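A.B. asks: Listed after this line are the structures, all set down as structure tokens.
Throughout, read-outs are computed from the coordinates displayed, never taken from laboratory work. The model shown is predicted, which means the values in this text are computed figures rather than measured ones. Cβ atoms are built from the backbone, for glycine too; each structure is taken alone.
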Structure 1
Amino acid sequence: MRIQAPVWLKGSNKSLRTVALIFVGLVLADLLVYFMLVVPSSSGLAAREAKYAEFRKRHAEAVLFKKQKPLFTGIMAGIPAQKDMPLLVKEFVQTARRLNLSVAAVNYDMPKRGSGELAMLAFSFPAEGRYPDIKRFIYEVETSDRLVGVQDLKLESDTGRVKMNVKLMTYVKGR
């Protein structure tokens, strides 16, 4: 079997042969460039896109942190120092008395912390009065500007008066 060339290649038309050979050469050069440059760079493209997405995520987190940083400093400024703890207790005692509650001795143990360190402090707050007044006191504690939460609440009823022992918790900064 013989392979036969097209008629226009057999003839004496050299210009057509030259054009055909240049065309075949350009196609081969194009395939060579495609497999040498385009294919390897497209496989690296996925890795670069993943890296770019990670950079965008980290940048978004950094921008968010930068926006929230003043809020954190505001929260830290609102946390009482160890030396301010008696003032905090006094504020709650005054609130309870304003609501016609009688307050017994408030107990708390100050944790030992270094300067600037945070410590969780729980303290008991016993009071006695009418149920609506106790309910209002709990509401005012939970909605106060102070960073104080109710950890435990015990109520006992005795002849129309309610005895409450609430365990409050807050964070305090070291000296």
Structure 2
Amino acid sequence: MTVPTDSGERRRAGDRPPAIAELIDEATVQEITEQAWLALVGEDEVLVPLPAPLPADTLSSWVEIVGPWTGSVVLTCGRDTALALTRALLREHAPEVLEEEDVDDALGELANVVGGNVKAVLPGPSVLGLPETGTTPPPGREADTCRVDVLWRGEPLTVSVQSHAERENEVPL
């Protein structure tokens, strides 16, 4: 993760950063996600805003945002959906057999674009970290999570803007 420069702002240990619901809403996250899809996946690839349970075998990619609000933008889908997304992003350049690195790169790029656009609507200055993939990072406070559930090609996918899980004795930036 990239370490932010000192903005000169300080918080007391008892101060809480703003909740994400005070800064961004589901409609904005939905719009940002749809725009990223159009740009990266293709104009014919629509997202349908319908919640559906994720499969047991999922993969996530996320980017951290560090600033007045600190947390992550997390994209989560089933592994089969991740493979289909990778093929959609690579188009005619997709190899017959996808490597794990190809999938990580594709999901990371989606998380990076969505995360960068989320960062742009949050108060700054903020820093966007590098994309990571793996098991979904634990969310922070439930009240500090904005989640959008969609279907892509009939498969569930979620985009969450979530605070970090609080750790004991942690003092916000």
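A.B. asks: 1, 2: which one has helix-only ellipticity at 222 nm (-39500 (n - 2.57) for each DSSP H run of 4 or more, over all residues; to 500), as calculated, at -9500?
C.D. replies: 2
A.B. asks: In terms of FRET efficiency 1/(1 + (r/R0)^6) of positions 23 and 103 (r between Cβ atoms, R0 = 35 Å, to 0.05), which of structures 1, 2 is highest?
C.D. replies: 2
A.B. asks: Of the structures labelled 1, 2, which one yields 2.4 when distance in nm of label points 7 Å out along Cα→Cβ at positions 79 and 151 is computed from its coordinates?
C.D. replies: Only structure 2 yields this read-out.
A.B. asks: Taking volume of the Cα convex hull per residue in Å³ for each of 1, 2, which is largest?
C.D. replies: 1
A.B. asks: Tell me which of 1, 2 gives 20 when you compute relative contact order in percent (Cα under 8 Å, 6 or more apart).
C.D. replies: Source structure: 1.
A.B. asks: Between structures 1, 2, where is mean count of other Cβ atoms within 10 Å over residues 47-54 highest?
C.D. replies: Going through 1, 2 one by one, mean count of other Cβ atoms within 10 Å over residues 47-54 is largest in 2.
A.B. asks: If distance in nm of label points 7 Å out along Cα→Cβ at positions 31 and 159 is computed to be 10.7, which of 1, 2 is the source?
C.D. replies: Structure 1 accounts for this read-out.
A.B. asks: Hey, distance in nm of label points 7 Å out along Cα→Cβ at positions 87 and 119 derived from one of 1, 2 reads 1.9; which structure?
C.D. replies: Computing distance in nm of label points 7 Å out along Cα→Cβ at positions 87 and 119 on every structure in 1, 2 gives 1.9 only for 1.
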